[in-house]
Structure 1
Amino acid sequence: MKINFSKYQGTGNDFVIIDNTKNDIVLSREQIAFICDRKKGIGADGLMLLGNKEGYDFEMTYYNANGLEGSMCGNGGRCLTQFAYDIGLNKKQFKFIAIDGPHESTINEDGWVYLKMSNVNAVEKNIDGDVPFFVLNTGSPHYIEMVDSINSVDVFGLGQMIRFNDRFKSEGINVNFVEQQDDKIFVRTYERGVENETLSCGTGVTAAALISGIEKLGEQTIHIETLGGKLAVRFNNKGDQVFENIWLMGPGTFVFSGSITV
């Protein structure tokens, strides 16, 4: 089977995107893993299908690089929005459906794609142990640990250990290490499904931003640095671990297009 595809990236988080609006593309786990393989296939952190859904501009179906359907992907949602616009959906404000529910997205005048994330209504604080951490779900589950020196952290080693520990190994969790740097935070992430550090993680930087602003009530914008580039998250901290009107903001960039036989 020959499939046409496009490659997009959002701050280094890269995706293979396939137009499935005709609903004629069905891929097995093995085929998706092959496509995402960086040595044998196209290479990507994940694969997305753009489909039709009544009442929405499009439907987002996301698969991790291991071939399994994943939870919400923030950078993926921004890239899929840009892809929908690029293939002829002639508008700049979108409403789409993903695995965690409805989302809004906008292609802004600054060239960035703004994606409205799901509200967060609970944060688990673990501040009494040797290594304080937080757990929350921003469309995907995330572990957040604040660190003093982001470049000194063994992101792969520690991330893998936490992701596969007794508590998290069955469902898996994305592990984020966060350093506060003056007017921004620096975030590095070990992603489940990819099972490695990625250059950026949209739901991860969203979770990190909420924790960075957890002590301050009201509207906030947190600027973020990742290995792949700059992002920002805007939100309203309502107190009592409730965060609303959360927007993930950053680039969604076309890389190349082509076809592959699977």
Structure 2
Amino acid sequence: MTPSSLRAERETEVWAAVAMVNDPELDEAVTEMGFVERIDVAEDGSVALDFRLPTYWCSPNFAFLMLDGVRNALGSLFWRPEFTITLHDHLFADEVNQGVAAGKGFAEIFEELAPGEDLEALRAKFQMKAFQKRQEAALAQMRQADWSTDAMLGLSRQELEAPPAGLETAFERYRQALRARFPDAAPGAPAFVDWEGRPVAAEAFGDYLARLRAVRINMEFNGALCRGLKQVRYHEKSADAELTLVDFLPPPEPNCGASARR
């Protein structure tokens, strides 16, 4: 294998590893959000990665959670490269960059600016929302495929492993969240349980699903807001398939344009 082909192969592997890191607030890959601006693999295998967020004042704890995920992803590469992660255009870029490079945790980096910040509690909160969002996506697609409530709630963990055609993606993302939350659950355990592991009662299913939908819509709105802010900040064009703020706005009143012109 030539040096150039080896570099190209390694760069593909780096992108694949980093694509597994999600924005914790949105449960969307940092690569899909456009936060990873550049990845460069040198001839010696070392990696340089540039990271940009939608605004100058994005929450530093969110930034740290993502960059910590990127740090872990790069550290898991089989050739164990040296790497540099650089957060650009952020209020605390220097502190975060120096801390991440030194292997520090959030509390060590921000001990003076954010004393007592419980990052693990924040991480757990986002994991719960991601679990709920993914569960709602799976249930919504099952309803569209005319599954009955009893059939959905009667599905077991084992049955969740073999999704019907058309449900593969939604099932896989939910399975990942379910395994992470309940790694020791028996194969015959219910596939759809709440965050505490309690089975969802059929008579409460409508209200339960409405709460999940509210979580999903809130996360999707925040994702659209982040994309919009980043596009405006860096003069980027939006991919047609991505949600934008327009998708969350009500339709205009009839003749409102004509009234404005008058």
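We did not get these values from a lab; they are worked out from the coordinates using the rules stated. Note that the coordinates shown come from a computational prediction; the quantities given were computed from them, not determined experimentally. Cβ atoms are built from the backbone, for glycine too; each structure is taken alone.
Identify the structure, out of 1, 2, from whose coordinates log10 I(q)/I(0) by the Debye sum over Cα atoms at q = 0.11, 0.12 Å⁻¹ was calculated to give -0.56, -0.67.
On the way: 1: -0.56, -0.67; 2: -0.76, -0.88.
Source structure for this number: 1.
Of structures 1, 2, which gives 22 when relative contact order in percent (Cα under 8 Å, 6 or more apart) is computed from the coordinates?
Working: 1: 22; 2: 16.
Derived from 1, not from the others.
Once distance in nm of label points 7 Å out along Cα→Cβ at positions 126 and 158 is computed for every structure in 1, 2, the highest value turns out to be that of 2. Assign the value -4500, calculated as helix-only ellipticity at 222 nm (-39500 (n - 2.57) for each DSSP H run of 4 or more, over all residues; to 500), to the correct structure from 1, 2. Only structure 1 yields this read-out.
Looking at structures 1, 2, which one was distance in nm of label points 7 Å out along Cα→Cβ at positions 14 and 30 calculated from, given that it came out as 1.3? Numbers along the way, then the final one.
Values: 1: 2.6; 2: 1.3.
That value comes from structure 2.
For the set 1, 2, ranking by Kirkwood radius over Cα pairs in Å, for residues 54-149 alone places 2 highest.
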